[in-house]
Structure P
Amino acid sequence: NFLSPEQIERLGGMLQARFDFAADAEMSVEIDPRTLTKAKVDAFVAMGINRASLGVQDLDPEVQKAIHRIQPTEMNREAIKWLRDAGIDSLNVDLIYGLPGQSVESFKCTLDEVLDYKPDRFAIFSYAHIPWSKFAQKILEQSSIPEASVKIQLLQLIVKTLKGRGYAHIGMDHFTVADDSLAVAQRAGTLQRNFQGYSLYADTEICSFGISSISQTDRTYRQNVKELDVYYKRLDAGELPIERGYMLDREDRIRREVIMRLMCDMKLDYRSLGESLDIDFKEHFRLDLDKLESLQRDGLVELQDDGLAVTDLGRLLIRNIAVAFDAHSVEKEKAFSKAV
């Protein structure tokens, strides 16, 4: 929402002129409450937006100072009021745990406050401190960054608090109210996942616009350039601003389906997957399944002859289980706590 109301309206007009939208289409926007105005909300409604995701991260004043993101709760409440008054009732809240200066006690206060916003969904991500890749993070080292043991406590607090308030733990970092469409789909075994997160729709192609965005088709991934001036130059030259891409072979597609079912269903049925993928599952993944035994010893999975089931602890660390089936990962041998 860094665009002006006029730019939002123009963007909406361009999209509506080039695409046909279903009457019940879900159209979502990510909101930074610090730059939101009522006029922008009205412009979003005019273009058909009916779901909003609010970036909150953390509400503790000291944490906000440490990460240079001052965002008092009154600002969030005002944004939510504007959205709901305009008819956007479906709200997500995005939080981050493991931020500099964060503690179990301070994050409990953040959770208590955002629960009062009554969002439909939560996305609560783990902070990844990678200053060698994101140079702006270097300054955050001036504040105390929680150790892995504290991050595990934070994660346990999140799950206990949200489940105690009736939210379903979909998996990864996502929670929803019990009657949310994602929770219903997971119970029915029809939940999907793509680059954007959990979804209701299988085989959905993602067409992305803008710098650094990623498009997805059945057999390819493509990412646009990351610099705005380069993006404009490529477009002005009549070229697609694609920086890199990847073509999936059959093995990639097989492993993608296994990983998606694991992350969506929290279990694997070897026979069913073998039939749908036209493989002998146990033979095809013989080496990968052998590596799951260490995860069973850690209490993350329960292995059976015909499949596996993810434990409650495993739900918190589902990435570590999924990586066992990722042929491209270089992290298969790392301890599970490294991914917290």
Structure Q
Amino acid sequence: MPPKELQFEHLRDFSTAQLKQGCAKNIEFHKRSQVFMAAGFNSRICFYQVDGKENPLLHSVRFERCSVKQAHFTVDGQKVLVVPTRHHCLYYYDMPEDKILTAFWPRGFDLPLGEFAVAPDGSLFVFHCSHGRLVLLSSKSCDLIGVLKVDGEIVGSAFSSNSELLYGYSSSGKVYVWNVAAQRCVKIFADHACVTGNSLALSPDDNYIANGCSSGVVNLYKVDSVLSNNSDGLPLKTVMNLTTAVQRMVFNGSSDILAMLSSEKENALKLLHLRSRNVFANFPLEQHHLGYVQDIDFSPNSGYMCVGNSSGNLKLYRLLYYGGY
């Protein structure tokens, strides 16, 4: 991939009539089918076909009397797990059956703050809860598996590709690493020069971890280095192209690109070429009019990239370096 300029084409955007009452807060490409999901604060989840031409709406689902905080496809691709803004429960949307199922949240715990992560092997979910707690639930039964704790509030989490390690990032600027099976913390390291942590991302190849701060700074580390007892604690790269809090970061599937965004300023999205560690200079440009970006995702093979904003717009791009969906 050329390191200085992103080769891309702006395609026909997904129709946003269903999301106009709320922002495109949560978006995701399906891992096995050419399907795209978008959820907003208007109680709906919309599913689109990704054909690169018309990109039509396939179906939408409405959740009664509550908005959608967060939603992710399950690993098998058959369901969507939904965290609602109200109700002491979780929802599954069964796509083949077109049914909404209810799973009750464990007693004694506040409702999750919204963010959650899915273990790559499909066995667990981890939810961000108040007082720095990460609640682990079985993906099959939603039974409580365990509770982990960080100093401060939990602001980011990610599983390793083999689901054996869980990384958690706290508002105090510390990264915790747990052995999932033993539920034991095996490493804690302080994010360099970070006052308040805000978001975390782990590359699919387990080589890189990125920490986003409230100041807009993103620190990129080599995972082998931070897990080593001989680490100097310094980042591989410090990215200072954003000036407001980094709400979200996403690596593409081949670990070539890191997307970093802040929803507090218009057009506040940057893409980092990992091999050269250069930020692409030609995306976004001022004329791209991304608005207040809320989320970004890449299709499994990185052929497509979508940007969702606070107006409910879903901007679709074809990344020309990559061959397919």
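Read the figures in this text as sums done on the coordinates, not as results from a lab. Here the structure is a predicted model, which is why all the values come from computation and not from measurement. Cβ atoms are built from the backbone, for glycine too; each structure is taken alone.
Sorting P, Q by relative contact order in percent (Cα under 8 Å, 6 or more apart) from high to low puts Q first, with the largest value. For log10 I(q)/I(0) by the Debye sum over Cα atoms at q = 0.10, 0.18 Å⁻¹, for residues 95-254 alone, the calculated result is -0.56, -1.16, so let me know which of P, Q that is. Derived from P, not from the others. Largest in FRET efficiency 1/(1 + (r/R0)^6) of positions 15 and 223 (r between Cβ atoms, R0 = 35 Å, to 0.05) among the labelled structures P, Q is structure P. Out of P, Q, choose the structure whose coordinates give FRET efficiency 1/(1 + (r/R0)^6) of positions 87 and 103 (r between Cβ atoms, R0 = 25 Å, to 0.05) equal to 1.00 when calculated. Traced to structure Q. Taking Rg/Rh (Cα atoms, Kirkwood Rh) as the criterion, the highest value among P, Q goes to P. Between structures P, Q, the greatest calculated value of distance in nm of label points 7 Å out along Cα→Cβ at positions 7 and 39 is seen in Q.
Please state which of the structures P, Q yields 19.4 when mean count of other Cβ atoms within 10 Å over residues 111-118 is computed from it. Spell out each step's value before the answer.
On the way: P: 15.4; Q: 19.4.
Label of the source structure: Q.
With helix-only ellipticity at 222 nm (-39500 (n - 2.57) for each DSSP H run of 4 or more, over all residues; to 500) coming out at -500, pick the structure among P, Q it was computed from.
On the way: P: -12000; Q: -500.
Of the options listed, only Q reproduces it.
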